[in-house]
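Multiple structures are listed underneath, in structure tokens.
A short reminder: the numbers here are calculations on the coordinates, not readings from a lab. Quick caveat: nothing in here was measured; it's all calculated off a predicted structure.
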Structure 1
């Protein structure tokens with residue numbers, strides 16, 4: 001039986017995947033800025049730091065609830 005896209009589990013899964021991609025993007029930016037010949041600081045606004053904190057905490061929470 002097919003699952004509906006409006007199922008709450010599907011929405012949580014979408015948010016989880018979006019959060020993983022968001023955290024992965026920052027990690028890649030950090031590694032690239034670190035490996036440059038002249039390393040540059042990774043500059044993030046307060047809003048970006050808050051968003052990354054929320055997405056990372058969601059990834060950790062989702063992982064603990066569903067995989068442990």
Structure 2
């Protein structure tokens with residue numbers, strides 16, 4: 001599930017980097033060079049930890065609410 005993207009929009013001086021770790025957490029930041037972006041990506045991946053019990057419960061609650069909304073709309 002790991003993924004990343006590095007973008008630099010025309011006229012900007014910084015790169016935007018978005019990283020997803022193997023547990024689905026998403027992080028992002030801005031850097032002046034691509035090398036700094038790649039360093040950040042590796043730092044995120046090297047320091048990832050399993051989701052806590054609280055995070056897992058919050059995900060389940062979120063999915064339950066979304067499902068209820070979908071049922072109500074259909």
Structure 3
């Protein structure tokens with residue numbers, strides 16, 4: 001079983017190392033392989049799931065509000 005999991009969010013790929021509990025952000029739509037190096041990496045902290053849920057909520061609200069504006 002691989003210790004690396006990938007999760008795409010728009011044009012960014014989250015690469016998660018389940019063994020080391022680390023992550024990196026990689027430009028997923030880069031044309032050249034040399035440009036697909038991690039932009040940022042770090043340790044997964046206990047606060048991160050909640051922070052990402054807050055981000056997801058803000059994005060949902062933004063899209064919902066945008067939908068109301070166009071009606």
| remark: If helix-only ellipticity at 222 nm (-39500 (n - 2.57) for each DSSP H run of 4 or more, over all residues; to 500) is calculated for 1, 2, 3, the one returning -15500 is structure 2
| note | One of 1, 2, 3 was used to calculate relative contact order in percent (Cα under 8 Å, 6 or more apart), yielding 38; that structure is 1
